[in-house]
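No value in this document is a laboratory result; all are computed from the given coordinates. Here the structure is a predicted model, which means the values were calculated and not measured. Cβ atoms are built from the backbone, for glycine too; each structure is taken alone.
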Structure 1
Amino acid sequence: MGVDMSNSGILISACMMVKNEEKNLERCLNSVKLLADEIVIVDTGSTDNTIEIAKKFNARIYEHPWANDFSLHRNQSISYAKGKWILIIDADEELCFVNKAPIKNIKRFFKECKYNAAALVVKDIQKELNVLQFNSTRFFKKNRVRYEGIVHNQPKIEGQALFCPMLEIKHYGYDLTPEQKEAKFKRTSTLLLKQVETGEVHEGLPYFYLCQLYANNDCHEEAIKWGEKYLTCKEEANSHFNQSLYFTMIKQLMKIGDKKRCKEWLNIGLEDLPGDLDLAMAALEYGVWVQDEELALNAAKDFCSIFGQWQNNPALKKNRFVYTMRPEALTFAMFHLCSIQMQQGAKHLQILIQLLSKTSAPYKEGMLRELEAQMAKTIFPIKFKAIQPVPVANDLKEDSTAVFTTRSLQ
């Protein structure tokens, strides 16, 4: 493990809670061993080789029986840490250095950081694809954080977190076999439903995670039920309301073919969250679905623009789940942007040819030369043959379709 020689004491403690993680743990510990000055592990009853693997990395290991409370064990691991900074990471995750950032630069970042916490990008990897990402606060100054919630535990800190662009985490926890996925679903849903039954639903967060859980398991109607329940908690949650809900709900409603409610949720999301990448994609998919060309075109433009902004400044994503920050989604948007514009261009070119057939020969020939020159600058150069006079269509009038922006859907 890396040792911070320029600073008295330990700078970074990697804190974990584990149980039967022999398949994941070595990858995780290999990823943190150079940055962390110590590794602290709370084991909650492993019966495989988890503890033996942890010992190979000189981790300090503390054994506590599993108490059906993630926050309890998370806080236990933090309590044993000696570092000035705590790194929270799970066994099914991997710490990655963005653009091979030097460790000395990362340590300088934390030595000089005036905030109590720091966030980084977490990418959820399934079948080697990044299916979603979000900003997550994972570094905390010692004695400045406490976790709450028996499942999907949340850190409670004072003030804001500084974004660290030099690190990211890859999460493999949902890259599961069907049997593993079913077991995880049962475990998580049982804990969440227990919170609902006992009234532990402050700000409605269990409703949100039940919506996500059922959506991930293709239980669309059940996901929609919990999503609608969570929306009723928006005023109570206030700034803590998880706006990732909108995209999840829109996708679920698309899957059951409910265009009316899908449009309603799209409007709700766009009003509350203008300029969101996922909602621009949702508007594009909805536009393609209902064959609204202008809606799809403008949503595709919005998506490509927002994608570039977020790529250049990851902090713009804030702490929402982001499902479409990946090259496949950008390619999808660009495909429809090109496809629609080419169709519109072809239609307008046909109209232009009809109009030119009614003009004088010198004007027509000059215009065609200029048009050829313009087309030669593109990847679609065109040569025009002589145009024969044809009747101009009576319905050649200005397109009256309203321009759509992804701020609202009319």
Structure 2
Amino acid sequence: MSNLRDLTISHIGNEGDGLAQTNDGLVDVPFTLAGEAIRAEITQFKGHLHGKLVEVLTPSPARTTPPCPVFGECGGCRLQHMNDNAYRDWKRDAVNHLLEKNGFAARVESVFVTPPASRRRVTFAVKKENDKTHIGFHKRESHELVNIDACMVLKPQLVTLIESLRTILGTVLHNGQSLSVHATVLNGAIEVALSGASLNADQTKELISWGAAQQLAQLFTRADDNAENQLLLGQAALCGRYGDVDVALPPVAFMQASDEAEAAMLSCIKPLFEKSKSIVDLFCGTGLFALNVYTKQKIVLAVDVDGAAISALQTVSQNLSGFTAQRRNLFRDPLKAIELKNADAVCLDPPRAGAKEQATELARSKVQRIAYVSCNPATFMRDARILVQGGYKLTNIHVFDQFLWSHHIELIGLFSR
């Protein structure tokens, strides 16, 4: 099925695409805005109707010129055609719609949008073919690589790294080889991990020389994203400053996407715990929230399944009276209500799957205050219903746009008894 149709976009869906109703069903059309009259080529893909934008017949007042030359081709950004005010409003309205749909009275209080040129971690795709080395991001729902020279969302240090990586990997890789490059910049230091390629001794030697010339903090290789990191260069781990504590981070450690978003999140969470005496941080990672709310007058327990992250926390906790880090799989073995009997506040920051099992135990507990950090509004709503059924009230919602010009939405929900 393929045909050209004139459509009117009714609203923007959860994936950031415009949606239009037809006699054949709902059609999603990327790069369109609510209220626009458009012309699109309609196809059927995986049982759904999909539209490829051909022409905007009547543009929305919210439409703007995308600033990136590869927008629409690169799969990284979806919403550069939407002006700043409309973009912020869409993210707020998307969460408010879910709140209303799930029966919550609370509405979004604030929306933080990460500025351009601020993202401090990135994964580049790299492939060498026909003696040309391409580095960039994949097209949406495709393995095809879009070659880039710059990226407007990244910190300048990471942008500068692109051409240098293209040069060294063009020398090191053989035709047909591909890999991923995970790069992080923190406090001016850069860590690079190459994933997915088998490198011989000569290739490794050249990479080490390159890393030294780039003054990288650390350079790693690994067979794939789940394999152990092999250190090629450097002994100084990236260091996170959490509250008054410096934490030597494990390789490719999880961290918030930008310094600015991290600071904004902390400004929401820290006041909630100022008067708390016993705090539990669940899915704690390397301790961003736990260490920022810790004082010598508080008892803090930080829990996560990541062994490397917990090991880093246990190292620093040796000098912190009242601070404990524990390794535990909170999906299989959540902290029980009885284990939370002395806690008066809990912070949790689960992955996209949410924390259904842990929310169930929290709902049975007597904890007075909860800060729930979520990267998936859908699973947050599910878990929030569990908490409310257990006697909590959802008092505040704050939205964080960590991944600029994308459809991803993160939030912090604050609960109290």
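What the table below lists for this structure:
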quantity	calculated
Structures 1, 2, by distance in nm of label points 7 Å out along Cα→Cβ at positions 173 and 365: label with the highest value	1
Structure with the greatest value (metric mean count of other Cβ atoms within 10 Å over residues 341-348, set 1, 2)	2
Source structure (of 1, 2) for helix-only ellipticity at 222 nm (-39500 (n - 2.57) for each DSSP H run of 4 or more, over all residues; to 500), computed value -7000	2
Label whose coordinates, when distance in nm of label points 7 Å out along Cα→Cβ at positions 61 and 197 is calculated, return 5.1 (choices 1, 2)	2
Value 25.4, calculated as mean projected area of the Cα convex hull in nm², assigned to which of 1, 2	1
For 13.1, 39 (Rg and Dmax of the Cα atoms in Å, for residues 205-260 alone, calculated) the corresponding structure among 1, 2	2
Structure from which 4.4 was derived, distance in nm of label points 7 Å out along Cα→Cβ at positions 189 and 301, options 1, 2	1
Among 1, 2, structure where Rg and Dmax of the Cα atoms in Å, for residues 117-332 alone as derived comes to 19.3, 63	2
Per distance in nm of label points 7 Å out along Cα→Cβ at positions 45 and 237, the highest-valued of structures 1, 2	2
